[in-house]
Every structure is written in structure tokens, then in C-alpha cells.
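Read the figures in this text as sums done on the coordinates, not as results from a lab. This is a predicted model, so every value here is computed, not measured. Cβ atoms are built from the backbone, for glycine too; each structure is taken alone.
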Structure I
């Protein structure tokens, strides 16, 4: 009876040891790092898509372009109007290319991330 009582007291330690060695044996920490890497890599396509969306909104009308440039001037008063106009024009002109590259790269990154998730779940569940 005393032996059974001491075994039940140490079950959390045994559980954590088995968990640690199971994770090490299956190399799940490396897979978690790979999934995190794909998550960070996904920021680039989202920035490209965001710049394309800004270009489409800014290029929809002159009033929208003027409202965006005035809003930026209020936030950043030291920036000159010519620099703002040049930046908005580059967003408007490159919106299709940025959107296309953003969508293609997002599909590539998402396929790699889902592949890593599937691999990790396969290793975890057997």
C-alpha cells in the first residue's frame, strides 16, 4: 500500500519525463519552429497584398487620394507633399503587380505551412 501511495505521488514527474522524451524522439520542437518560420514568412505576402489594396483604394478617385495624403500629412507633418504624392503614385501604379505577387507568394507559403502542420500531426498521432 505504501509503495502504491508513493507511485501516485510522482505521476506528474513521470508524465513530464515521458512527454519530454516523446517530443525529443519525434523532433516536434523542430517542426514547431518550422511552422513558426512559415508564419513569419507569411508577413511578406500580407504586406504586398496590403499595399495592393491601398493602391486600389487610393486609385479609385482623386478625392480618396487627396484624403489619404491629407491624413498622412496630419500624422507626419515633416513629410513634404511631393514625397507623399510620389509614394501614393507608386502604390497606385504597382498595385496589380504587388497584388499578384502577394497572392502567389501567399499560396506558396500557405502550402508549406500546411505541409509542416500535416507532417507534425502525422508524427504526433502516428
Structure II
């Protein structure tokens, strides 16, 4: 059974996915991510909100019509594991990859670690598994 805090943490992660890719709002990063956010992904790592925002901006310009569907959220303590499905169209350049104009579809499993700054300001650390 989930605690109230775990339920709240899952809602924070759901908001993160919704606003980041469906609404495409960069302000969600300031609202929900720690200034010292760490990202551990299969192809690279990032440290700090400035580096994370730069990468997000690159992906926003490279991918259009993005849609994320949250398929599963599992919380335990300060961690939330999300399984999402993302679709979109690759319309802009990425490093070493010119725009293809092709639609893409991919699944991701991401582990978020949430910690509190003050009473109502959850912040997240991000690890992307695939």
C-alpha cells in the first residue's frame, strides 16, 4: 500500500512527463527539478539544471508532435519508477544526426529520486534506464 507521500511523489512525476513533453513547457524543469539535478542515461550523463535545460531545448527543437503516455508509476520511499511510451517526429538536427522527418515510438523506464526543499517543493534527480 502506498503512503500519502508516495502517492504525492507519483503525481509529481506524472506532472513532469505531462508538462515536459505533452505541454512542452520548460518551466516544469524549474518547478520540479533540483538545481543540482543528476541525469544518468544510456548514452550520456548530465549534471546541473543548466546542462539539463540545454539538452531539453535541443530535444524540443529536434522533436515535434511529442506525446508521452505514462503507463506505470511505482513508488517506494523517495523514489518513483516510471514506465512511459513516447511518440513524435524527428524534424530538427541532433548532434551527429540530421533531421529524418520520420515518426518515432519508444519506451522508457526512468527512476526519479525526490527530495524536499521546504514543505511544498519536491525536486527530482533522474536516471534513465532505457
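Computing relative contact order in percent (Cα under 8 Å, 6 or more apart) across structures I, II gives 39 for structure I. Taking distance in nm of label points 7 Å out along Cα→Cβ at positions 9 and 73 as the criterion, the top structure among I, II is I, with the largest value.
Given that helix-only ellipticity at 222 nm (-39500 (n - 2.57) for each DSSP H run of 4 or more, over all residues; to 500), derived from a single structure, equals -8000, which label among I, II identifies that structure?
Values: I: -29500; II: -8000.
It must be structure II, since only it matches.
Calculating Kirkwood radius over Cα pairs in Å for structures I, II picks out I as the one with the greatest value.
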